[in-house]
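Any read-out appearing in this document is the output of simple, stated calculations on the displayed coordinates, not a laboratory observation. Keep in mind that what you see is a predicted model, and the values were worked out from it rather than measured. Cβ atoms are built from the backbone, for glycine too; each structure is taken alone.
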Structure P
Amino acid sequence: MRLIKLLGMLAVGAAAAGLLASCGQVKSEKELLKRAKQQYGKCTLISSDSSDKSRTVRVRDELQGFEYKLTSDMNSIDIDGSHFGSVQRTTDDFLPRLGDHIRETVQPEVAEICSRAKAEYEFPAEFTNNMDPFLIIRADDPKQSEDAALACAAVIQKQNLRNRFDQVQISVYTTAGEMIGFILLPGNVLTEAQDENARIILNEARNYCIASKAGRLDTFSLVRMEHITFADTGLPLERLQPSPDFGYVKNKDQPVTVYYFSYQGKEFFIMNFEDTKTSLHYTNFREVFPEK
């Protein structure tokens, strides 16, 4: 029986190895261009380079005029010293190159805003994804820092065409190094530093808008936040899903944050507690935008 089991395992392993070994090839120039247009919009091919194991295309974005590249290569799969073939991987540098373009466009206006507000600004060189801050604002007075950051966010948001710079972060500090909060595009609202739900809720709101048939996404933004208690929501306590955020305790006096979003000329909200009916953050999105 042991021999049969061992042979079976070897057969499965060999089959898996064979399957992985034949798992794809680098994408063609046409496939990479299709991916670029589907994800980011119309573009023009600038150049294309390829080898047995990789292909890179450089394109120019037609909406904002900057260049970026997409690369398809083969990733080797090695487990415990054994080689199981390779799989195709596609990567691009769209976001950091868009960031470069926006930084060059807005830097004079950001510098002027910060000069008037007696604040310092920094565009970190390591900006590669929307978890990295795109802009950091510092001032001695927290109010000065906040005002300067909100003004800069409004300038940057003008370059967030078709919401392709959504969830990019502007971090707000005092010059002493204390973090005041952050702003997530496409909003122009300062989120408190300890608010760990903000990015999750912004992403949920964006996904609701994308999935709806109400219209285009480019009118979507976070417009304000309010702090209330659960009792103020008017909901029965049974709707409050116990979670780590609330210490697994149902309490009508529990503080709740309401995030208000603007979309297609209307407002909807998402609250930072999970609803027992849906296991998602409580929202009135479907009441404002009924499914058709």
Structure Q
Amino acid sequence: MRIALFTLSFATALLRGQSLELQTGEIVAGQIVAVTEASVTVATGYPEVENKTLAREALAPRSWLQVLQSRASATDGKAHLALATTAEQLGLPGHALAELQTAARLDASLRAEVDRRIAALRSSVAAELLTSARDAAAAGRHGEARLTAKVITERYADSPSAVGAREVIAAATKALRTAVPATSGAADAKAVAAAAELESKAERLATTTGGGIGPTVQETRKREQAVKLLERALTAVESTGGDDAASVRQRLRDKLRDQYLALATNLLQRRSLDRATEYNGMACALDPEHGGCHHLQDQIVQARLTFGY
């Protein structure tokens, strides 16, 4: 899409102040003052007061799309249809779907084309998710495979990929059932005591996280440490016989599931989507029917469609 040089008035620029993310992760905050087909110029006030020109290639895909959206007509359906095409090219299907709906709302004559493109895009997204689910299953990450496939059957049930997704769910569910280790031998009081001590340490770590607007790096590390302690505790009693061990084992599995979910949520907030998916899948492996896992996976997928990560 060809973009002519576009200079905003000072008043309009103030209304269109933006934070643009670069491919390096750096954030540039200021007002957009000029746009060409290859760059954007931003009037910044920090750390330097300057007009900073950024090449299109330097911007994260979502930020370049934001630049284009900031100068698109609010009443021209065809302009938003063009934005949808750009969003697809940038690997941002969530934005593409939103722009398609906007285009049809603004211009009813575009409805047929919009419906066709939405159906094709949804089918493409479902196919990509199915590939991810199958890859996870092949790597032995059955919890992740099941969760990803469930998103297809719940969000994209009308797509051709839904059939394959149901097959993945069935296979992953079977694999998760057989993955639970069998208990053997007599009760081991030392193992139970060791697990309880590790559990107590994990609890202390977990209770020192949270309380801020968003997760910090330190909080993420504490969550990770708590998870490792609970994993060690569960390993200590995983195959130990006796009623006491069975009770401790179930309690630890529940706590570990909850900590996996908390860590996955933390990582989602930090946009570390691959690791969020990993830990959420581990939570699902412990409790395949837990609703929190399925809800979180849906959020992770939506984040991928929006941010393109």
Out of P, Q, which has the highest value for relative contact order in percent (Cα under 8 Å, 6 or more apart)? Q
Answer label among P, Q for the case where distance in nm of label points 7 Å out along Cα→Cβ at positions 112 and 264, calculated from the coordinates, equals 3.7: P
Structure from which -10000 was derived, helix-only ellipticity at 222 nm (-39500 (n - 2.57) for each DSSP H run of 4 or more, over all residues; to 500), options P, Q: P
